[in-house]
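Just below sit the structures, each encoded as C-alpha cells.
All of the numbers you see were taken from the coordinates with simple rules; none came from a lab. Remember, it's a predicted structure, so these values are computed and weren't measured experimentally. Cβ atoms are built from the backbone, for glycine too; each structure is taken alone.
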Structure I
Amino acid sequence: MKLEEDYVERQFGVQKVKKGSMLFSEGGFCSGVPYLKEGRLKVYLISDNGREITLYWIEPGQMCILAMITVYSGVQYPAYTYAEEDSSLVLVPSATAVRWLHENSWWRSLFMKDLSENVLYLFTLLNSMVSESVERRILQYLLESSRDRRYLEITQEELAKDIGSVRVVVNRVLKSLEREGVVEVLRGKVFIKDHERLKKRIGGNPP
C-alpha cells in the first residue's frame, strides 16, 4: 500500500493547506479528490435554519468520499469541507480519480473502506441524536476526540455543531461536568482532568 501512496504523491505532488482554509463549498464542483497525508479535514452541512451538522472527518490516509462520489456522478458538491488543522494533501484530478475507481484496486479498496467507515459513523451519529442524552454525546465526543490528550482546542459553539445540539445546552452540560470535576472549561479549550473517570462516567450514564 505504501507503494501506491508514494505513487499518488509523485504523480500530483503534496499541497499544504492552512488551518481554517475552505476546500469545497456547497453548490460548487470538485476539481479533484483530496487524499490526506497529514492533518484533519472536516465535512459538514448547513441546514436551512443555519444549523451546522458535522458529517465526518477525514484523517491521514483517507480520501474525501463525498468528493469522490460527486466527481463520479458529475454533480455539485452538497456540503462544505475545510481544514480543521494545518494539513498536507494530494489532490487527485477528477478524471484520474474516476478512472482509478475502475482500474486501480488500491484506490477502489480505499474508497470502499472510507465509505463503509463513514456510513457507519453517520448511522451512529443519527442514532445518538435520537436516543442519547446531550450529556452522553458530549462525554463520548470528548473521549474520542481527545485521543488521550489533556485538552481539546474547541469552542462551545463548535462542540455543539459537532454533536448536533445548540450552544446553550452544551454550556449547561459543561458547567455541570466542571462542577463535578470531570472537565475544566476555558475560552476555546476543554481540559480533560481524568480520562479514566470520563470512561467510567460514560459507562455509568445510560441514555
Structure II
Amino acid sequence: MKALTKETQAAITPKGAVELLKEGNSRFIQKMKADRDLLEQVSDTKSGQFPFATILSCIDSRVSSELIFDQGIGDIFSARVAGNFVNEDILGSMEFACKLAGTKLVLVLGHTACGAVKGACDDAKLGNLTALISKIKPAVEAVSEPVDSSLRNSKNIDFVNEVAVKNVKMTIDNIRNDSEVLKEMEDNGEILIMGGMYDISTGKVTFLED
C-alpha cells in the first residue's frame, strides 16, 4: 500500500474518510493488516504529507490510532491528551490539519475504562493532573444517572463509560463552538466532525452518530 499523495487525498470525501477508518479497524480486529512497507512510505512522504483524517485520542497506551485503524506513515494526524479534550493548542493543530493540510475528517476518539475519566468521576487531585481533570468534570455533571452519589465514581464502570461518551460529544460541541475555521469547513461539507468509542477489551471502534 502506497502513501497518500495530493491527488489521492483530494479524491477522498469526508464520508470516504470515515469508511477508510472503519475498514482499517475491521482489518485490525480480524488480524488482516494491510500490506504496506513503512520504510517505503517514509521515503514516499519525505517531500510532503497528505493525511486524510485528524484523530484526537487519549494518551492511553492501549489506544494508538495508527494501530487500531491499521494506518501507515502519512495517513493520519494524531493528537493525544489524557481525556481527549480540546484546548487552544489542539484546536490550532486541527485547523492546520484540515484547512492547510487537507484532512477530511476530525474524529474525537474516547475509550472504555478511561483513567482520566475515572479521575474526573472521583474528583482526583494530583499536581497538574487536577487542572486536566477539571476539563472533563462537565461531562461527569452532564450524566444524570445514577442519582445515588455512591454510584457516581470509578468503581461503577458503566457510569465511567457513559461519562466517556458524553465527554466525546461535549468535545465535539467545543470544537464547533470554539473554532470558526472548522465549523465553517463542516458547514461547507469540506470535513466531517464526529466521535467514536474504542473498546479496550475487543479492539472495536464504535462510531457515534449525531
Structure III
Amino acid sequence: MTSISERRVVGLILAGGESRRLRPDKCWCEIAGVPMIVRVSQVVAPVVNETLVVGGTQAPTGTRLVPDDDLGAGPLAAIATGMRATEAALYLVVSCDIPLVTSALLRYLLDNADDGDAVVPIIAGGREPLCAVYARQCLPAINQALASGRRRVDSFFADVQVRWVGETELARFGSPERLFFNVNTPDDLVRAQQMLTINRGGSIADGTG
C-alpha cells in the first residue's frame, strides 16, 4: 500500500461561487485582517503538494488560479475543473468560505484516504462535501453526473466508495461547528471574528489565530 506521503496531493480551493449577501468576491472578505481565502490557503498548503484556486479572479501568493470551465455550474463542476487541471492521486477540496478549518483536520481526512474513493465529514446528519478528499478515480463518476444534469456535489456518491468521518472523530480537532463554520453574511463575519477572539494566541495554520 502506498502511503499518503508518497502520493501527489493537490488542494482545490473553490472560490467561484456567487455571493448575494456579501460583496461579489466574498472570499476576500477579511477576518482579523486576513482574507478568508488566504486563511484557507495557509491551512491547506502544509498538507498538499500544490494548491489551486478554482474560479474567482485572483489567488493568494503560493497558489495557482484556474478559471472555472463551466462558470456558474456549481461546485461539482468546479471540482471537475480542478481535477482536470493537474494530475494527482488525491484532491483535497476546501471551500473558500470555511475560514476556521485547520491543517490538523485536513491532514486527518487525507490520512483516511485508503478507506474509500472519497473521505467526507458528516455533522448533525449533514454532509460536508466541500471540505473533503476525492481520489482521482472519482473523476469519471463526477463527469457522468454532470453529463446527466446532476449538479449536486454529492450526486456521484452512490457510484463511489465513501468513507464518512463522523462527529466523534471530528471532535478530536475542535468543535465541528467551529471547524465547518460557513461565512455567508456580514453577521457570519462578525461571528467568525468572535470565534477567533476566544482562541486568541494560536496560529492560522492550526485554526486558532
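Could you tell me which structure in I, II, III was used to calculate semi-axes √(5λ) of the Cα gyration tensor in Å, for residues 83-162 alone as 32, 18, 11? The read-out was computed on structure I.
Computing distance in nm of label points 7 Å out along Cα→Cβ at positions 67 and 91 across structures I, II, III gives 3.2 for structure II. Name the one structure among I, II, III that helix-only ellipticity at 222 nm (-39500 (n - 2.57) for each DSSP H run of 4 or more, over all residues; to 500) of -15000 was derived from. This figure was derived from I.
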